[in-house]
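Visitor: Down below are the structures I want you to see.
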Structure I
Amino acid sequence: MRRIITLTVNNQTGVLNRITGLFMKRHYNIESITVGHSEIEGISKMTFVVNAQDEKDVEQITKQLNKQIDVLKVTDITNQSIVARELALIKVGATPANRLEIYSLIEPFRASIIDVSKESLVIQVTGEFDKIEALTDLLRPYGIKEIARTGTTAFTRGTQKQQNQAKVSLV
């Protein structure tokens, strides 16, 4: 079961290492991690996409993360109304003969060409995991030479009741 867990943490050396170490010790697979500064100086936001066996595993992950030094808030946002995005750069084989076909293929995905060479195109696409997977599948017949993906970053939409989180004042 694929889960999206967000963390608010102090921006300190070693925080990411301690958190990923916890996942490793507990044998939880991390599909993706994104980390970046938040709107508050000295505070960072992390988004983990993990595979868990069941709800008991998710509860265990959340409890263990809440015990970590410098972790201020942990939220499992999987079942909430969220905004989630990922960025992918896809280098695909392209000849002058099939470029127009590739352009028309990526247009419905609101993807863009960010680099053109004699033998390839680099396509940039943002969106949810499934959208990027769908575009990747459509581009596969043209010969994907390289893919770089950021992993999912997410937070909840608007104001809604928060579930499975520790309440901590950030000020």
Structure II
Amino acid sequence: MNIKEKISEEDDSEEKNFKEIIKNFWETCKKNWVWINLGAIITNTLFIWVLYYFNIMSLRFAIFMTIVPPLGIILMHGFQNIKSINTIILMNKIMLVGVVGFVITVPICLFVGYLLIIAPWAPINPYLLPVWLVYAIFPLFFVAIYPFIGYFLYRFGAKREWHISQYY
């Protein structure tokens, strides 16, 4: 055995040890994900309230961001323990049509609202409309666009038989 072979064996063993360390770390994270997320929530909450203290964010947003993440962790922990396939399919329907539909519809509504109202070439002049109508147009766009997005996502979920997640 020459020196080059010995060096390459040491490099291979170090690479295997590093891969094993990463694998063990990831398995530990998957087992203790609730505790990791709780630590992240505590850090996030402290950071948010520091931002509020320095008057960078509003009190309303600080309270909202203090309450919502723990609720999300509790819900995710509850969803992870669901064993009934019908309940999982119902949750997939709610998440896909409700949440994903909302997430897709909001940017579309903002873009359409910009094109129709705010842009310099907009066909609807906001200065000629009553103030209440200008503020009501964006929710009206949402109400008009969301059924189409929801129907598209419902058809997508039905095509996949509501098995959106790869874990079951």
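Visitor: For structures I, II, which has the highest computed value of mean count of other Cβ atoms within 10 Å over residues 129-136? Could the numbers behind the result be given before it?
Guide: Working: I: 16.8; II: 11.4.
Sorting by mean count of other Cβ atoms within 10 Å over residues 129-136 in descending order puts I first.
Visitor: Which structure, out of I, II, was semi-axes √(5λ) of the Cα gyration tensor in Å calculated from, if the result is 45, 25, 21?
Guide: Values: I: 36, 16, 15; II: 45, 25, 21.
Of the structures listed, the value fits II.
Visitor: Computing mean count of other Cβ atoms within 10 Å over residues 41-48 for each of I, II, which one ends up highest?
Guide: Values: I: 17.5; II: 13.6.
Structure I comes out on top.
Visitor: Moving on. For the read-out relative contact order in percent (Cα under 8 Å, 6 or more apart), a value of 28 was computed from one structure; give its label from I, II. Let's see the in-between values first.
Guide: Working: I: 28; II: 19.
Only structure I yields this read-out.
Visitor: Given that helix-only ellipticity at 222 nm (-39500 (n - 2.57) for each DSSP H run of 4 or more, over all residues; to 500), derived from a single structure, equals -25500, which label among I, II identifies that structure?
Guide: On the way: I: -7500; II: -25500.
Clearly, the read-out refers to II.
Visitor: If distance in nm of label points 7 Å out along Cα→Cβ at positions 89 and 121 computes to 4.8, which of I, II did it come from? Intermediate results must be reported in sequence, preceding the final value.
Guide: Numbers: I: 1.8; II: 4.8.
Computed on structure II.
Visitor: Quick check for you: by distance in nm of label points 7 Å out along Cα→Cβ at positions 17 and 57, which of I, II is greatest? Before the final figure, lay out each step's value.
Guide: Numbers: I: 2.7; II: 4.2.
Evaluating distance in nm of label points 7 Å out along Cα→Cβ at positions 17 and 57 on every structure, the highest lands on II.
Computed from the coordinates by the stated procedures, all read-outs in this text should not be read as laboratory data. None of these values were measured; they are calculated from a predicted model. Cβ atoms are built from the backbone, for glycine too; each structure is taken alone.
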